[in-house]
Each structure stands twice: as C-alpha cells, then as structure tokens.
Structure P
Amino acid sequence: MPKLLLKQVTVLSKNSPFNGEVVDILIENGIIKTIATEIINHEQVIEKNLNGCIVTNAFTDVRCNSSEPGLEHRETFESLSVAAQAGGFANIAMLPNATPIRQTKADVEFVINQNQKYGVNFLPLGAITHNLKSDDLVELYDMQNSGAIAFSNANNAITNSGTMSRAIQYSKSFNGLIYSFCFNKELAAGAQVAEGPIAVSLGLKGIPPMAEYLMVQREIELAEYHQAKIHISKISTEKSVELIRQAKAQGINITADVAVMNLVLTDETLMDFDSNLKLMPPLRQANDVKALWLGIEDGTIDAICSDHHPQEIENKELEFDYASYGAISIQIALSLAIEGRNRFCSHLLDEVILNKFTTDANAILNIENSIIDEDNEALLTIINPHEQTILNKHNNHSLSSNTYYLNKPLPYKIMGTLIGNNYFFNQ
C-alpha cells in the first residue's frame, strides 16, 4: 500500500492531541506515521491537497438495514461497503432483517466472515425473538459469543411487555445490549403518516405520537426495574425526547438514537405523495424535529443513525398507501444531518454532529475510539465543508435508488474514508 500524505487538514476530534489544529498527516501501511504543521514530500508518496477540509474519526452507523443474504437485488455486502465508505463510515451495525433472519450463531458468523473481504467493519445485530415476530427468545448468548454487537427486532416492535422484560433480564446476565424500536402497532393500525393537519389534508390515517412515546416510557421503566442498559432506537417525537431526558437525569441507563431523515424534513414534504418519503417512524411536525435537535444538543440523543433501507423500485413506484417504508441514506447521512442542522438548529457546531457519528455512537456499542495521533491506525473521514454533495445515478453506490434526495444539492462533501490500509476517495 503506497504512503499517503494529507496536506493542510483541520483535525476535529475531541480525543486527539491535535484537535483544532491545521496539520499534515503522513500515513504508511495504514498507520499514522507523522502529524506535523508541515511535512515535505521527499518520497514516493501520494499527496492529497486538502486545504480547508476537516479530518475526523471514521463514522459508526448504529442502525442499518440488512439485505444480504436473500435480498441481494436491493443491496449486497459489496455495494453497502462502498456506499458506506463514500459516506464516511468504517463501522456498520446491521439489523437482523435479512433472509433468513439473523438469529443463530451461524448467521452471525456469516456476517463476521464478510469483514475479511470488504473495507468496512460489519457489526451484526442478532434478532431478539424467533423470526422477529414471536414471543420466543432466540439464543442471544450464543450469538454474542459469535460476534453479535447487540440485539434488535429491526422494524418489528416488541409490543409484549413480558417478552421485552425477559429479553432485558436475560441479556443483562452476559452484558448484552437490547435495541428497542418503539412503535405500538395497535394504536397505529392502518396509519401511514404522522397524525396531524397534513394527514388530514392528505386523507390518510395518522400515527399518533403516543404510539411511540408510550413504549419509550415502558422501556424506561423496564431499564430502571432491571437495572439494565437498553438502547431506544429511532425516536421521533417531542414527548419521547423529554421522557428520555428525564430518565437520564434520574440515572437510568438508557441511550437513544434518531434516524437522520427525521432530522431534516417535516411531514409538510408529503404533500406530493412522494413514496420515497414513506418512512418508519414517519416524518413529523416541526416541533418534533426541533425537539430532536435540542436532544442532540444537550446529549439526550446519543447518536444519529442512517437507518439506510434499500428498496427495489417495484416497492416504491406505487400509490403511497401501498408503497414500502424506507430510504437509502448511508452515502449522504452527514450531508443530511448538516442540512437539518442548518434548517432547525443553525447555531449547533459541527463538532457536536460529528460526535454523534463517532465517539458517542461508539459508546453505545462499546467500541473503542480511535485516536488521531501518531502510531495509531488510520481510521479517518475527510470532509470538505465548502463543497456540496449531489447524489445521482452515476455516483450512487447503492444498488437501490429510493431517496427523495436524488439530484438535490446538500451541504458538505465526504472527500474520503481511510480504514487502515483501505483508502477510499470520492470523485
């Protein structure tokens, strides 16, 4: 692997001794060899002039939908790896909703083995219950021993409180982590979008906020009762943010993430019935989005996830009622977050957002943070805050194209991702 010299980059990483400094970084064999104000290139070194660019820790995605095995027409390990690197990600926590469902040690080991082939680090999430639907727990302990990073029922909420209680209690015995997606389907039966004036004007049944926050409250109570950690994934309502804020203030051991699409748009965008905006949780009102940003600012929300969810065109080019949920987002996740920040929380510093993709996300999954310093592995994301990102059919590395943001300019551009010996640069 050739040596690589990054010229005149600003380090933004709170754990780095070079945080805030403009430096040159020399990388050799995937290791940061030298960091200095100026490094003169006297050798056969690939030099990248990156004046004005930011270097931070490579990103971690705490929630990404699986496609392979079984749904390779949507996404393969290879296409996901490239799309993730194009988006600045080194680690991807993959939901168990592949075909077959990831619910055995063999299923987990299959994913772990892919890490020998591709640039990114796939972190398998094992299922909690059999086929993600029953109330029968699967062998969580065996999956964790085989490499499962945590456990989730993907987009299938566990509405049976007894089942969730048993899962939390069982996982606590071996320091496992349970993800909860809070959605009470009985309260939202037949609904497509968020409850409110937009739903009324569209003639669609609305999903009430309490379909989410009642289950958030349940998870908080269970975490306190069992004195165990639980991760609440994809919150979207103002009330959920407030409940989690209060629980954290009481010392209850919970963490939370938000899907990036819920930070950038409101339900007003649905007036054109664009099925690429049919998401779960749904786009909500401006007060909810502002509350989510306040939760990011004060630490109530620990991470921003991509919730990358490829869908074939046949599942999206339908009437809104019949279209499938989900959008691709991993390649543009940072740009979406910056766009949302600019619209709803313009005073928030870049560093806060970057922490939600790096150190704070790693803390949820107990991943050791890389440090941008000499003699450490190069796990870096390079960002140009002065250029735009435009995702189009030529530079989209996903096998799917279900996104509202195709051919739409977004702020900031990921210039490259370095994962040890693996160098990826966007054109």
Structure Q
Amino acid sequence: MTHHPKERRSGYLSRRDFLARAAGATFAVSGAGSLLAACSSSTEVAQETSTSGELLGPGGLPLARPDKRVTLPRWEDPIESGLQPETGGTFTVFNYPDYMYKKLLKDFCAEHGVEPVYTPFDNINSGIQRLASGAVQPDVMEVTPDTLDLAVAGKLIKPLNLDYIPNLQKNVWPQLVDPFYDGESRYTVPYTIYATGIAWRTDHVTEDIPSMAQPWDIFWDAKAYKGKTGLLNENRETIGMALLRKGITDINTEDPALVNQAVADLKELYDICNIKVDITQYQTIPEGSSWLHQAWSGDMIAGYVYYLPKDTPATAMAYWMDEKGKVPVQNDCFAVCSTTKKPVLAHMFLNYLLDNGIAYSNFVDFNGYQPPLNEIDPESLVKDGVISENLQTAVLTDADIGPDSLQYSTLTAKGQQLWEDGFSDFLAGGGS
C-alpha cells in the first residue's frame, strides 16, 4: 500500500514516541542546552522543574503552550546578514520520505549550483536521534514544535537570521510569524498546518455527525461499522480524542486519573466496533475500505486529490473538525541544521519554501498538506478545483490558531511516559 507523506513506513512509530522514550533516557543540559545523551540505557528521568519550580521538557527548556509563549535561548549567534550563498557540492534536505515535491528541491539546487540530496527518516523522532548521533549531516530538516525542546537543547539546529527569510513576514499567517512555541521565530519557519477531526463515507455512515451533541461519540456508536472504523496510530491524538469527548480540553494533561480514564474509554471500542489503529485513512476513506476514521485534515485533501476513484463522487467523502478551542491544530516546521556547511543557502531554502508559488505547488502538486499562507483559503481552493466544495471543512485559516487554540505540546519526561504507557495499554486491549 502507498504510504501517506506524513507518516508512512512499515516501521512506523508515533511522531512523539522518541519524546516519550526520552523519559527513560538521561539528558544533561548546560547553558542554552547541550544534549549530551539523546538516548541511553539509563532509567534516570530528566530534571522536571527549574529552580523557580517551572515545569521543563526533557531537554530542560520551559514548556510552551498556545497561551504561554516561550522564546528559546540562542546557543550561538545567527549568521551575519548580507552574506553570499555558498555554491558547489551537495545540499541535503532531511525529511519524511514523501513530504516534499522533489522537483522543487531540484529546481532550487540547479539555480544555486549545488547537487540536491534528499535523505529520508521514518519519523521525526528517529530523525532527531540520527542527527544527534552524527549519522547524518543535513543542511535543513523538518521539525515539529513538540521536538524543539530536544533539538535546541542538543544544539542540533541553528538560530536563524530572518533577514534571509523575508517571505516569513510577507506571506505567512501572522500568528505563525511569531509562534508561541518559538517566539521571534528564532529557530523555525512553518511548513504545513493541519487539524484533527473525523472522516467518513457518507454512503455508509448514516448519522449526521456534525449535528451530534458530541461528534466524537460516533466511535462509541459505531457498532454498525464494525471492522470499518479506525483511530490514528498516535498516542497523543488518540488519547487526546477520548479526553475531548468528555469535555476535557487540556490535551497536555499529566493527570494520571484523566489519562487512565481516557484509555479505559478507548478500550471499549474493541467490543463495540473492533476498532482499528492505523495511519492509512488518507487512502482507505476515499477508496471505501474504511467508513469511519479519526483523521488529519490534510488526509482528506490528499485523499480527494490522489486516491478517490474516478467513479466515486466527491460527496461520498466528508470531514468534520470541532470549533476553535476544541479542535487540535498542529503545524510542522523547517529548520537549519547545525551540521550545515551552507548556512546562507540553507536560510534561502527556508525562504524558498515560503514563496507563494513554491508552497502552493508543493501542496497541490504533491504533498496534500496545506501551507499556512495568507493567499490560501477554502473558497480559492474550491474555485481553483483543488478540492470539492464539501471538503472546505478540511481547510484551515489563521483564525483557527491563537492563544485559545489547542495544540499537542511537549510534556515533561514523566508526562510523556504516562501517555506512552497509556497508549501501549490501549493497544494491548485487543483488536488488530
């Protein structure tokens, strides 16, 4: 089966598995943060609080939240302004196997006289491990807000000089120009944006899901869709959904009672609908082998563009996500790696990714995941024929994020272990 650009290899691990496993690793942090051991055989848990009692992530940095901005310390000065881009040799992008239109990379490299290299990782967490170990030496890489704690503490990515990235201010949603998880955009620029909701086949699911008092209840009412119902293979997304179903919007809770109750609720789904746990919804929903599935918004855009059979009407697919403040919204980012020998060119590549035409092409011609650009909105995508009118619900705008939005963020090492253990307990509860 073809895998989706976001998480797509048979050896799949949750994007947060590495952080969860970091609860069993030793992290030594000094000054701006030197990650001396990304993984070890030690069972010692990292420092949980600062001297003032503030909760810290595994890398020893404060925990960012949509309503609690964090400006990350610079471990070195950014490069100077006005430097010329480097030429010759190779330029390496470190990313998911199919999460970027490689034609665009080739075009960029041809323009600047370098050879393109695209080095894949199975998931962001194994990618960080490989970078920390010295196994790879890329110029730029895809990162996520919840991994910045380790990437910055480990000096794995370089502080940015935004003079080289004018497209950030020019083209990107205002709230991601200066995001809560990376105040002043000191280390990252946004790449894609997506929400978590419910995808279903209207020709099989009879309930009017958006009109339900609690749409997440559909999974507990899915007896008629036994064997055709699935959840994301993601510990935070799956447990978080069970929390949201009960009206708990603290999706970064470290309260064992709440997490354990959510896991117990999820286990009920094995008997109710023989719940599947996978990441194939981008393909199985449009093709009709799944009828009901927890899904990222980008899955339905990609599914419509690439996997909907020609003889199946677009109206057979539907997508719901909750209102702001109740729906998880995430974004992926790009950063300059500390291993780069071409820091100026690496900055220019980040600017290139935020060019309106380049980002749009990456989205509609290959990736399927929406870039957070000012010029993209649901109506324009329908008008341009990128999506069908009934899938406008899968398109986000700047209004969907902000301090009152929900985002799965870095937990303490102890909290990460709690969620990981809970997810393992759920997966052991039955099913396939």
**Request:** Identify which of structures P, Q gives the largest calculated value of FRET efficiency 1/(1 + (r/R0)^6) of positions 78 and 310 (r between Cβ atoms, R0 = 35 Å, to 0.05).
**Result:** P
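Which of the displayed structures (P, Q) returns the greatest value of Rg/Rh (Cα atoms, Kirkwood Rh), for residues 230-277 alone on calculation? Before the final figure, lay out the partial values.
On the way: P: 1.12; Q: 0.96.
By Rg/Rh (Cα atoms, Kirkwood Rh), for residues 230-277 alone, the leading structure of P, Q is P.
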**Asked** Looking at structures P, Q, which one was FRET efficiency 1/(1 + (r/R0)^6) of positions 342 and 390 (r between Cβ atoms, R0 = 25 Å, to 0.05) calculated from, given that it came out as 0.05?
**Response** Q
**Asked** From which structure (P, Q) was Rg and Dmax of the Cα atoms in Å calculated, if the value obtained is 21.0, 63?
**Response** Q
**Asked** Quick one: distance in nm of label points 7 Å out along Cα→Cβ at positions 86 and 222 came out at 4.8 when computed from one of P, Q, so which one is it?
**Response** Q
**Prompt:** P, Q: which one has relative contact order in percent (Cα under 8 Å, 6 or more apart), as calculated, at 25?
**Reply:** Q
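Readers should treat all values here as calculations from the given coordinates under stated rules, not as data from a laboratory. A quick note: this is a predicted structure, and the numbers were derived from the prediction, not measured. Cβ atoms are built from the backbone, for glycine too; each structure is taken alone.
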